[in-house]
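Visitor: The data blocks that follow each hold one structure.
All of the numbers you see were taken from the coordinates with simple rules; none came from a lab. What you see is a predicted model; the values in this text were computed from it and never measured. Cβ atoms are built from the backbone, for glycine too; each structure is taken alone.
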Structure P
Amino acid sequence: MIVLSDGKFVDALRVDEKGLAVLSEDRLRILRALAEEPRYPAELARDLDMQQQTVYYHVRLLSNAGLIGLEDYEEKGGATAKRYAAKGNALALVLKNDWRPFRDRTGKPPAFLKPFIDRGTLNARIVIGSPDPHGEYRARATEFCVAELGAWLGSFAAVKHPFYWLDTELDESRKRENLFVVGGPKVNTFLAEINSSLPIRFKQNSFEVYSSLSKKSYPEAAGVIQTVPNPFNKSRHLFVVAGSNQQATRVAVLALRQESGKLAKNNLFDSSVFARVVQGFDEDGDGVPDAVEILE
């Protein structure tokens, strides 16, 4: 459910009398904190200056009322620490069922973008390599094709500021979000960090593309497009658009723009996985790739 105002909207959780009945001043404080970012009860107690046992009590009531939900969890000292998030950025009580049609102005996104779009808004940030020398290879990123990627994404969803982060700006909290990771491991240190967990990854030192699905290596410049669960947060996803060099990353973006329908059929060797390898060609001889072949 959404609440519209001045051409903008906010996600709202529809509540009933039971949900309203559990609200109090302290529980509203907890709800607002969990709408800002998911947190553990111990973090809430510290941030809101409340007793930890009191927070656990409030969290249990809010969870039972369906106002918050489990985001993820981790094992700490033999116990399970649960991290919660608000289920909406607003609460809405429907007084009269006078529903009216609502239609957004965006195109229909391909199925592989589903985890990243929420009610017409891109629920993700783009991560690109820093233009300054950085990382193991002191590389400078020049992935200007991210402008084309942004325009393509904007045809399906509205975006919010900031639209992108540099890899050098990622902290542990930002790593847990939905992310579009652009550029190979030489120029994008975050891609290098997650490279080993990808079904199609880059070989160390040579940066050749290797597919664990087909068991093939692609020594020539190849672009990679794939979606994987975020290893830093089980409930979020990563969308990787990368290449063995800057030109190959550009080809991957071109493939999204030109061949999204074909890409949506998933990997040729494992149809349950969205992980593709593409190669580009400069057919008109102007030095810029303008055609794409899907290799797997």
Structure Q
Amino acid sequence: MPQSMTGYGRVETGGEKKIAVELRSVNSKQLDLTIKMPPAYYRLEVEVRRRLTALQRGKVDVQLTVKNFDAPLVASIDEAAFRAYYHQLKPLLAALGEPVPVAEILRLPEVVSAAAAEASEVEQQHALACLDKAVQAFVEFREREGAHIMADILQRVALIEALLLQVAPLEQERIEAAKERLRQALRGVGAATIDANRFEQELIYYLEKLDITEEKTRLSGHCAYFAQTAGEEAPGRKLGFIAQEMGREINTLGSKANDSRIQRIVVNMKDELEKIKEQLLNVL
């Protein structure tokens, strides 16, 4: 089932320590993860990334928050840094008759470091379970959006097929009109100077250049293949390639049309195809 790259999912658990996981995503050619969580849960980041690889594509922001959780701070003093500051300050302050302010040294950079204690194993597993539920909600959101987008895209593909059917009755009229224009041009030259056999050969060659049967057949086949591929898992990139091929056939059909009515139909086809391409940017 196709999914949208735009997605949202949020799950919050109850209890004394409320854990909430929220996922948001927008379009991206690759999977781009941004993960934010309390320091006490940093150890989970590798596992969180591993569980999110199934999302395949999109710029995904993941926010894990914990309420009513006060992790105790673990402080440590860098003895080497403290001694270095102390021995540099001692002679300077002695010359000024001032004591060495130990409390101030402790505030200097890199002397004291403090880190929150890690969450317990139970708390970490609780957070991962919450993540899994949020991912499920996120995927379901993507599937709903993807189904809505794909329905609109397929409707536009069907419209291109309907426009293609309008070309057929105009095609033969166009050929007859081209023949008549050539005959009228030759009447002005004079029939006595015309080689009938050579004229027929040139006429056939000219009409072959105007023939759009192959373009119509290929475009019809691309439309059918598009609809078939739309039901596959994560078809976005593949559908993009098919849309490119559809565009080539439409452009060739327009360049060979040599008829204002067919040209108008081609313009409408191009308009629908551009809308399809825009929509495909948000299909996984």
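Visitor: 2.8 is what came out when distance in nm of label points 7 Å out along Cα→Cβ at positions 127 and 247 was calculated for one structure; which of P, Q is it? Don't skip to the answer; put the middle values down first.
Guide: Details: P: 2.8; Q: 4.4.
Considering all the candidates, the number was obtained from P.
Visitor: On distance in nm of label points 7 Å out along Cα→Cβ at positions 111 and 271, which of the structures labelled P, Q is highest?
Guide: Working: P: 1.0; Q: 7.4.
Once distance in nm of label points 7 Å out along Cα→Cβ at positions 111 and 271 is tallied for P, Q, the winner is Q.
Visitor: 0.90 is what came out when FRET efficiency 1/(1 + (r/R0)^6) of positions 15 and 135 (r between Cβ atoms, R0 = 30 Å, to 0.05) was calculated for one structure; which of P, Q is it?
Guide: The correct label is Q.
Visitor: Where does the value 18.3, 63 come from, among P, Q, when Rg and Dmax of the Cα atoms in Å, for residues 87-214 alone is the thing being computed? All intermediate terms of the calculation are to be shown ahead of the outcome.
Guide: Values: P: 18.3, 63; Q: 43.2, 126.
Derived from P, not from the others.
Visitor: If Rg/Rh (Cα atoms, Kirkwood Rh), for residues 23-166 alone is computed to be 1.08, which of P, Q is the source? All intermediate terms of the calculation are to be shown ahead of the outcome.
Guide: Values: P: 1.08; Q: 1.34.
Label of the source structure: P.
Visitor: Thinking only about volume of the Cα convex hull per residue in Å³, which of P, Q has the largest value? Provide the component values of the computation, followed by the final result.
Guide: Working: P: 176; Q: 233.
The maximum falls on structure Q.
Visitor: Right, something else. Taking distance in nm of label points 7 Å out along Cα→Cβ at positions 143 and 175 as the criterion, which structure among P, Q has the greatest value? List each step's numbers first, then the result.
Guide: Numbers: P: 1.7; Q: 5.0.
Looking at the calculated values, the largest one is Q.
Visitor: Out of P, Q, choose the structure whose coordinates give Kirkwood radius over Cα pairs in Å, for residues 119-158 alone equal to 12.3 when calculated.
Guide: On the way: P: 11.8; Q: 12.3.
Matching structure: Q.
Visitor: Please compute distance in nm of label points 7 Å out along Cα→Cβ at positions 47 and 223 for structures P, Q and give me the label with the greatest value.
Guide: Details: P: 3.8; Q: 5.3.
Going through P, Q one by one, distance in nm of label points 7 Å out along Cα→Cβ at positions 47 and 223 peaks for structure Q.
Visitor: From which structure (P, Q) was helix-only ellipticity at 222 nm (-39500 (n - 2.57) for each DSSP H run of 4 or more, over all residues; to 500) calculated, if the value obtained is -7000? Each step should come with its number before you reach the end.
Guide: Working: P: -7000; Q: -21500.
Corresponding structure: P.
Visitor: Given a value of 25 for relative contact order in percent (Cα under 8 Å, 6 or more apart), point me to the structure among P, Q it was derived from. All intermediate terms of the calculation are to be shown ahead of the outcome.
Guide: Details: P: 12; Q: 25.
Checking each candidate, the match is Q.
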